[in-house]
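**Q** So, here come the structures, one by one.
Any read-out appearing in this document is the output of simple, stated calculations on the displayed coordinates, not a laboratory observation. None of these values were measured; they are calculated from a predicted model. Cβ atoms are built from the backbone, for glycine too; each structure is taken alone.
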Structure 1
Amino acid sequence: MADVNPAVEAVLRKSRESRTTQERFFSEFATRIAGCARAMASAFDSGARLFAMGNGGSWSDAQHATVEFMHPILEKRPPRFTGE
């Protein structure tokens, strides 16, 4: 059996931990998340606004979230690579 690179082993372990954490989170909270999405959609339909803010990394997350509301990601869409 070949020696396993400790860095590769750490990356794979962290990947497994991340997947497990995400699965547990969404299994537990999927119903509540869907309810929040319906409530937000209803509020937006009534003219409500979403204000997002942050500092540093949290701003980047907030900015990404606002783009999702303005231009939702379409699953399985073709890439828009324009370079050659």
Structure 2
Amino acid sequence: MIRDHLWQAVQILPTDYTDYGGGVERWADPTENYPDCSSGCRHFRRLASDLEPGLEDADWGVCANVHSQRVGLLTFEHQAGYQCWESE
């Protein structure tokens, strides 16, 4: 399955949420905002593919934020966003 292959290819960074292998514990500080790419980040570019029907609706994309450590990296939409997310 394509999605399984994507998980094998994704790079995990310390700035990712702990649920996805990173070091940022989401919701650890109730006064902080913990957005992720799925929340409408203007830099998240979704993947589209003919390889698997519906993949264009999946949670995968590439970060295009030049100020983010995830720039140019394959990203699961809930994996990251803390301190690099920007509104559309």
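**Q** When distance in nm of label points 7 Å out along Cα→Cβ at positions 11 and 43 is calculated for each of the structures 1, 2, which structure yields the highest value?
**A** 1
**Q** If distance in nm of label points 7 Å out along Cα→Cβ at positions 3 and 59 comes out at 4.6 when worked out from the coordinates, which of 1, 2 was used? Could the numbers behind the result be given before it?
**A** Working: 1: 4.6; 2: 0.8.
Of the structures listed, the value fits 1.
**Q** Work out which structure the value -2500 belongs to, where helix-only ellipticity at 222 nm (-39500 (n - 2.57) for each DSSP H run of 4 or more, over all residues; to 500) was derived from one of 1, 2.
**A** Source structure: 2.
**Q** When you work out percent of Cα pairs over 19 Å apart for each of the structures 1, 2, which one comes out largest?
**A** Between 1, 2, the highest calculated value is found for 1.
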